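All of the numbers you see were taken from the coordinates with simple rules; none came from a lab. On a predicted model such as this, the values are computed, not experimentally measured, just so you know. Cβ atoms are built from the backbone, for glycine too; each structure is taken alone.
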Structure P
Amino acid sequence: MVFLMRYTGKKVAVIGLGVNNTPLIRFLVEQGAEVSVLDRKNRDELREYLDQLAGLPVTYHLGPDYLEYLRGQEVVFLSPGVPKNLPALQEAAASGAVFSSELEVFFAENRQRSRAPVIGITGSCGKTTTTTMLGLMLEKEKPVRVGGNIGRPPLTFLPELTPETWVVLELSSFQLQDLGYSPQIAVLLNITPNHLDVHSSFDEYVQAKEEIIKNQSGDDLAIFNWDNPVTRRLAANAKGKVYFFSRRLQPETGAFVKNGDIILRLDGKNEEYICPAAEKRLPGEHNLENILAAALAARLAGVSPAAIASVIREFKGVEHRLEFLRELDGVVYYNDSKATTPEETIAGLRALSVPVVLIGGGYDKKLPFTELAKVAAERCRVVILIGATAGKIREALEEVEGEDRLLSEIHQAASLEEAVAIARSKAGPGEAVLLSPACASYDMFRNFEERGRRFKELVFGIQPRKK
């Protein structure tokens, strides 16, 4: 088919060598493209991925001058998060280069080959939890593949798809921006300021998120959070049928809590009972929103109420998201490394009912910390700050006033190791030590997973106090 060979003989540049672009490069080579890989990192840093591509006819341009090799490229694939306003990219566009992405290829190929129905989930908070939970719900009764911003890169499971296979994709703003495709079922969990170090404005960030519904048809479905004012506003732009979820109200069509029970109303009339909300295993009221969204999407995909309820009762959460580690000397330790925004850290703090010794800080995404400081001052007895944002968060904390202030100590640490040592010395029985950075990890770690794993190593290395 001509469509499937549209890259044959084309000069194609892939910017960024990583988990998702590795199968993309293989796909492009199979298509007969002349592939060049451009990355600012050196060979030693990229060894893991270079080894996976060994033997393929690929040209590599690595190091600080990597973008100089864009000239003459006909198609440019950008890794998520690469700013599109870089001069070299603008020059390539002016010269006629077409920009694409791994996800755009997946959507196009799936539409042409497999026609597998896709559920896409996006939001500023809760994407991974909701995506994982939804995948488990579907798995109870249907063939399903989970990928996107988590799980397997979608191109790796493309050959496995059939029209009966459901695909669940976690989609970041970077992946959605200018994607040109939307899933058959779109879920918008919430939108609050995030990634303003890359997006030029909050409006641009919102526009990127809106791409999840922008290309839907009248036959498609869209699920929005009624309790979030931005997502509620975006619902007016949906072309397909709209559903809402809410933990505060009972929308006419959607998912909600009634008399303590999780209820779905798909046709605006008949109510379907799922289970008592109190039976959920996930901690925190914020996770009730994620459960409602996943339950609604699963039911719209044809999953039975019984299967949905069983996952709600079983699912404890994902690694690095309010992950309980251990209790030692009366102190409980939680790993919330995936909390890379102030809103996610606020949710984590509100989920805990005991005084908190908080470890926060990290890479600066240019987000405000005012609201986090207010909540932290009320719920944390001690705050320990690390990374590039330590000074900004400390300043915000010191400006908080009020009778409900619990916070009595603020410390800055040069490393996570030092922060854990301080937390160990300050936390007492009946308190919790919580790593919930409210920031990305890139100033000190490769990603939030590495940060979380290191925290777990340190916590499990703590010895009990001698009695």
Structure Q
Amino acid sequence: MAVRSKLKVLFASSEVEPYSKTGGLADVAGSLPVALNKSGVDIRVVTPKYKCVKVKGNEASLGGKVPVYFIENDGYFMRDGLYAENGEDYGDNLDRFVFFSKQVLEIIRKKKFKPDIIHCNDWQTALVPLYLKEIFWPKYKFYKGIKTLITVHNLGYQGIFPKLDFPRIKLGWEYFTMHRLEFYDMVNLLKGGLVFSDFINTVSPAYAEEIQTGEFGCGLDPLLRERRDRLFGILNGIDYGEWNPSKDTELKYHFSASRPGGKAMDKALLQKECGLDVKAGIPLIGVISRLADQKGLDLISGMISRLLDDMDVQFVLLGTGEEKYHRLFGEISRRMPRKASINLRFDEVLAKKIYAGSDMFLMPSRYEPCGLGQMISLRYGTIPIARNTGGLADTISEFDIKTGEGNGFLFGRYDTWELFDAVRRALMVYKQKRLWTKLVSNAMACDFSWQRSAKKYLELYKKLV
């Protein structure tokens, strides 16, 4: 079927960089629509107007080209947090995102913008496909024929609420069944989106397969297997304008695949800033992460003492998280300050310096829907050592010393010594300068830009309409 030249898409997200952010969803919502606009899509973004949104009026733009519509409600959104405060979820989150989901549909009629597709993201917009088909289609001719896609960024977050709260969704109890919104006698918003959306996608092909299994399906794997013919995986990307070692304003020395010399100087500066011995020939391993079991910090903590005691390496960590890891890594820092730099905070500038100055980058996640750290590290010629799961599996391939192909090091079983073995393989290659130079060149030649992802989304949109 021929597709009109100007596809129309409404992109609905509960957070959008640079206006609001708690995690990776905001980065996607701030970058993907811009890349799609460059690919010829007439795309608009809709998001809540939170207290942190410093925009006059209810409209702005991304990249000067993509309109952003803000949904205003001071009672719901004029708060210090997006979804929570002081570690506690807001008690009225269900009401807040029921309101937002209905306003997503109301605003396109007010703006006289009828999209071919409404692209929803995560549980906060998962009611949009249901409301569209069950409430707005019967009531207004305007909405007929609009298709829906929902992107699952992390299946672990589903928008689950008590059964007693179901009437607040303003639907009859016939929707509280195991084939609709009911989930172990609770209300599950994401499940509603998975049931009523025309297409489902997630943020890497491997994760799209993994979530159909009992191990990674978070209780929704039977439904996802049932809808597997409409389930797709598309990798996220990174902004190659922001993440560019040849122009990065946070770096003193710049470098590229063709002119790699500045990386060694950035490494020396990082070593000095972090209080490590300034040695060119010693491998420096970086970690930038939330300090939690899901990110594989239990594996790192299980091997870090042996790694630093037995091998001539340096280690730099940046991040915050569970108190047990703060204590453990704090002790490592005190015991060997010239070999390990532990930075228990969030620091965007130091993060850039770690990506640029490290030789290797650890990402031993238990599961990883997509992951951006490995894409950034590859861009900066810093070699990822990661578990073979989700987006890590889709972006990293084991380096083969015989063929010179591959861009990193992988391990399969979730086990401390499997990770240790992958680090050991990386260190063996590091000692062979010719091989390491080839590996760094392979890493920097990878393309994980949003333009690449946008092309895949455009193909999916066309398939949908």
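Comparing distance in nm of label points 7 Å out along Cα→Cβ at positions 68 and 356 across P, Q, which structure shows the greatest value? Of structures P, Q, the maximum of distance in nm of label points 7 Å out along Cα→Cβ at positions 68 and 356 occurs in P. When distance in nm of label points 7 Å out along Cα→Cβ at positions 284 and 316 is calculated for each of the structures P, Q, which structure yields the highest value? For this comparison of distance in nm of label points 7 Å out along Cα→Cβ at positions 284 and 316, the top structure is P. Structures P, Q were compared on Cα Rg over 2.2 N^0.38 Å, for residues 148-275 alone, and the highest value belongs to Q. With FRET efficiency 1/(1 + (r/R0)^6) of positions 188 and 308 (r between Cβ atoms, R0 = 41 Å, to 0.05) computed over the structures P, Q, the top value is the one for P, the highest of the group.
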